[in-house]
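A.B. asks: See the structures that follow.
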Structure 1
Amino acid sequence: MAPSPLAASLYVAVGGGVGAVARYHVGRLFTQLPGPNPAFPWGTLTVNLTGSLFMGLVAGWLAPQGSGGEQWRLLLGVGLLGGYTTFSAFSLELMVLVERGTPGLAALYAAASVIPGLAALWLGLLIARAVA
């Protein structure tokens, strides 16, 4: 049975809070460690890669459970990993498209996410700088 909208929201909120705090601390850790190139975003890369790994583990664990794992999906997949990094959701959705036998659609999704995303960020920077 699916949780009520209020219970679902609480699962997502609790998981999201924990994930966001974890994201902050991973990023903070990498800014304090000396590395081969301190200008490189090692923290974000680490979060994206570990988040994708954890999303694969969660999805692989929950898939055989069917609808019985909805609370865990909301808490861990949507909440915790959504707060930790949305890149993990992007990675999962992309892999689902590949596994469904639609690699062209997967490539389109990747390109439509990354290229316009960068363009939207650039536009936001231009607007914010013009207003400031």
Structure 2
Amino acid sequence: MSQYYEVVIFTASLSKYADPLMNQMDTQGICTMRLFREHCTYLNGVFTKDMSKIGRNMKDAMILDNSPSAYMLQPECAMPIISWYDDPKDRQLYDLIPLFKQLSRIYDCREAITKFVKGNAIEFNYAG
């Protein structure tokens, strides 16, 4: 996706745990920024990922996350995904590639996202 987007990792995990893992996963430095629990906003008993902290125009920002509470501050930027639990047959990230390619050509991704994301789910066949 780095051909189409700037890739930023924003996790609610502590940096002392997540950063070493990211160093192993992103050996080529594709991710331009990493944000951790220290960068989250604690709100209503949960850590939320405030997208304004990435310092980018929100028309160009999307968050891919399995937790609606993580993106509750900017739901119009959210692409929900199901949780992954060690399923080697899980292909959801790969299946989302065509949709993300299409969204890269849109001026304001929020307008598109709010048309097909309803109730924290994507409501159309994006894989075809």
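Readers should treat all values here as calculations from the given coordinates under stated rules, not as data from a laboratory. Since we're looking at a predicted model, the values are computed, not measured. Cβ atoms are built from the backbone, for glycine too; each structure is taken alone.
A.B. asks: Taking mean projected area of the Cα convex hull in nm² as the criterion, which structure among 1, 2 has the greatest value? Working shown, then result.
C.D. replies: Working: 1: 10.9; 2: 8.5.
Sorting by mean projected area of the Cα convex hull in nm² in descending order puts 1 first.
A.B. asks: Thinking of 1, 2, which structure, once helix-only ellipticity at 222 nm (-39500 (n - 2.57) for each DSSP H run of 4 or more, over all residues; to 500) is computed, gives back -6000? Provide the component values of the computation, followed by the final result.
C.D. replies: Numbers: 1: -24500; 2: -6000.
Source structure for this number: 2.
A.B. asks: Right, something else. Can you say which of 1, 2 returns 3.3 when distance in nm of label points 7 Å out along Cα→Cβ at positions 30 and 118 is computed?
C.D. replies: 2
A.B. asks: A further question on this structure: For the read-out relative contact order in percent (Cα under 8 Å, 6 or more apart), a value of 20 was computed from one structure; give its label from 1, 2. Walk me through the numbers before you get to the answer.
C.D. replies: Working: 1: 33; 2: 20.
Checking each candidate, the match is 2.
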